[in-house]
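Some structures are shown below for you to check.
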Structure I
Amino acid sequence: MSEAARPRVLIIDDRADSERSSLVNWEESVEVTVLHPQDVALDDLVEADAVLVDYRLDHWSERDSLETLSLKPMDGLALAAVLRAHVERATERPIALAIRSAHLNDLSGGFPPEPRVHILSRRHNVEWIFPKTVPAGQDIAVHQVATLASAVRRLPEAWPVEDPDETRRLVEVFMAIPDEPWAGLAWQDIEACHPPIHELVRGTHGLAFLRWMLHRILPYPCFLSDSYRLAARLRITHESLISAMRDGLKTTMEPFSYKGELAGFLGPRWWRCGVESFLWELTDGNPFEPQRVRDLLSTEAGVALEATSSNQPVVCIDEDYQVLPQGYDPIEAIRIQPDDWPAYADQCWTTIDLARGNPALRAIVIEADRDRLNQDQGHENLKRTG
């Protein structure tokens, strides 16, 4: 694994000159090279840790003058596929291929792309799809790019598929599983989510595992909890959690924070089994008493924590797959099964009101809950007519 100071990022854009000037502030985090697609050489590819290809390639006269259709990649996805084939033949080192575009709607099929970037990336066979952002937001973009490129650099050139003990050690280091009593539980949770670390990782230089993290783990509630699921588990409001994290709660929860190679890529994450172990010890074996958890946690962190309206809140999403900021009581929510939701992830929920009012959400309510929509609708009708 290379330990050079900054990961190397190659950006391929049909407006290379203007893009080059707009990315000056990236130099603090990554070693960035910006080239027009006509100017890309094999050495440029194999020296990069991540290659970001512009989606719309409208300014490429050399391509447009060709007559042979097979020599004319019409967009960044087609070009990325060509480049990946060259990379895989030329080097044994892992290199991430990603799309970078100001036109994410072109890739999303009519759906709002932001909450579905992981799905779009998986569908289009790239590690990630990055938006082109205005200068004020580029610090977020470069953080994600630098995190991805750095994570690729930390992958081994040869994955130890024949040695399960070495494979486990490699994954534990890459994921930065803390040396804590609950570390064994963390490994069990990872295995339960079917990581591609045996057969499917062969020939991918570890990129299959990286994609699994990006596309199938970080976006979903499983062994790593985002801030919404952490707030729901602690039975406190999300606003209260975010506020308390600026004070003593951040220090309290630090031992359970995910610090692996993709830390912060989609926001902070916490090891679920670590949080559960902490709550068990904090409450002397009563981790599901909401008031007790809040009182002891408030004392531990030195901040006041606001209780949720429900003692068993669930996190819901809306019709655009955006997480709703407040937790809902299960009586207000209903279970749904989006097409891409992994079987190992926590149950997905939306609100009854949203499911009733949106045909797309109503269609993915699980069969066992569909009667609830009609029953609840009947109760509402009785209230109106009563």
Structure II
Amino acid sequence: MIAFLALLIWLYLFFLHGQFWDSGPELAPATPAEFPDVDIIIPARDEAETITAVIASLTAQDYAGNFRVILVDDNSTDGTANLAGVHSRLTIITGKPKPQGWSGKLWALQQGVAASTAPILLFADADITHDKRHLSSLMARLLNRRVDMVSEMVRLNCHFWPERFLIPAFVYFFQMLYPFAQVNSPLSRTAAAAGGTVLIRREALVRIGGLDKIKSALIDDVSLATEVKKFGPIFLGHSGLATSIRPYPHVADIWNMITRTAFTQLRYSGLILAGTIIGLALVWLVAPYEVVFGHGWRFVFGLIASALAVISYFPTLSRYRQPKIVALALPFIALFYMAATLASALHYWRGTGAKWKNRAYGAGA
């Protein structure tokens, strides 16, 4: 019965779960019909390694309208602001101390929003470089089939061997949690965004009550998308025009990235955590176990479920130019993510909680 249940789950995921495995859509280069003013807001805390390239790519955007870049230096200790350079389109703000109840990134964004005047805002991370056509392409999608927010899953680093095994899976699991087709459908309540690139109308931000509405959120992109979609349509896709330049050369780097917010995603609930672990085991472990140890119908059910899982991973592997044989490692990759999720919960229960950029968001924070 457990093997049959695992098969039913995979039949649902593959055929009825918004084609999450499709690894699309990708935002194509485009030119908008209009060019409203845009303020690009970059929150940055200790980003000396990446900020020079990021600001250079943003100030060089081939956008026919007025735009400027607002860098909010969130009390960096590594000279981030100095390394940003000088440009007529660049404004640098020295961030104020973070008030109680705000996450660091959202407080930096809030200060950037307060200093902005444009009707369109672009929130972008300080470790992402942009093709010069990117802003125009984002604007074209915002205006074409009008939506309130456009977000993209930018291309992540996939050079070191831990990245090649674990980063495509991160994108794949995100698509499984939030099928892009459902996010983009006004008929679905599913909402999500990828915080590296978020183009949003100021009126939509005001409508939800501003960033103050989600000020304590650690998974700020999904929280923002959830609020915005209550009032209007949003779009989430993949990007071929923006690339993260933050490397994750060691397994520990990816482990820390997951443990930072995994338990937050589960709303700090032990019950949801238990259900998640059971669900992940059904999805990722039962079928390969039956392929190796099962007999008769158990083997058949496990084989079909495993085949669907492997095939569903192919489009994401192709996007990241990785060999399809890596799909056979999915059960072990899932075990890694399960362990990191448990570690995230243990950190929280011990009072240490999430840590990022020398800030702690523990259970008592």
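Each of I, II could give FRET efficiency 1/(1 + (r/R0)^6) of positions 51 and 147 (r between Cβ atoms, R0 = 35 Å, to 0.05), but the derived value 0.75 comes from II.
Thinking of I, II, which structure, once relative contact order in percent (Cα under 8 Å, 6 or more apart) is computed, gives back 12? Going through each structure in turn, the value belongs to I. Of structures I, II, the largest value of Kirkwood radius over Cα pairs in Å belongs to I. The value -14500 for helix-only ellipticity at 222 nm (-39500 (n - 2.57) for each DSSP H run of 4 or more, over all residues; to 500) was derived from one model only; which of I, II is it? It was calculated from structure II. Looking across I, II, the calculation of P(r) over Cα pairs in 10 Å bins from 0, in percent, for residues 83-282 alone that yields 8, 31, 35, 21, 5, 0 traces back to I.
Looking at structures I, II, which one was distance in nm of label points 7 Å out along Cα→Cβ at positions 91 and 259 calculated from, given that it came out as 4.0? Show your work: numbers first, answer last.
Details: I: 2.9; II: 4.0.
Traced to structure II.
Every number here is computed from the coordinates shown, using simple stated rules; none is lab data. Not measured: the values here are computed from a predicted model. Cβ atoms are built from the backbone, for glycine too; each structure is taken alone.
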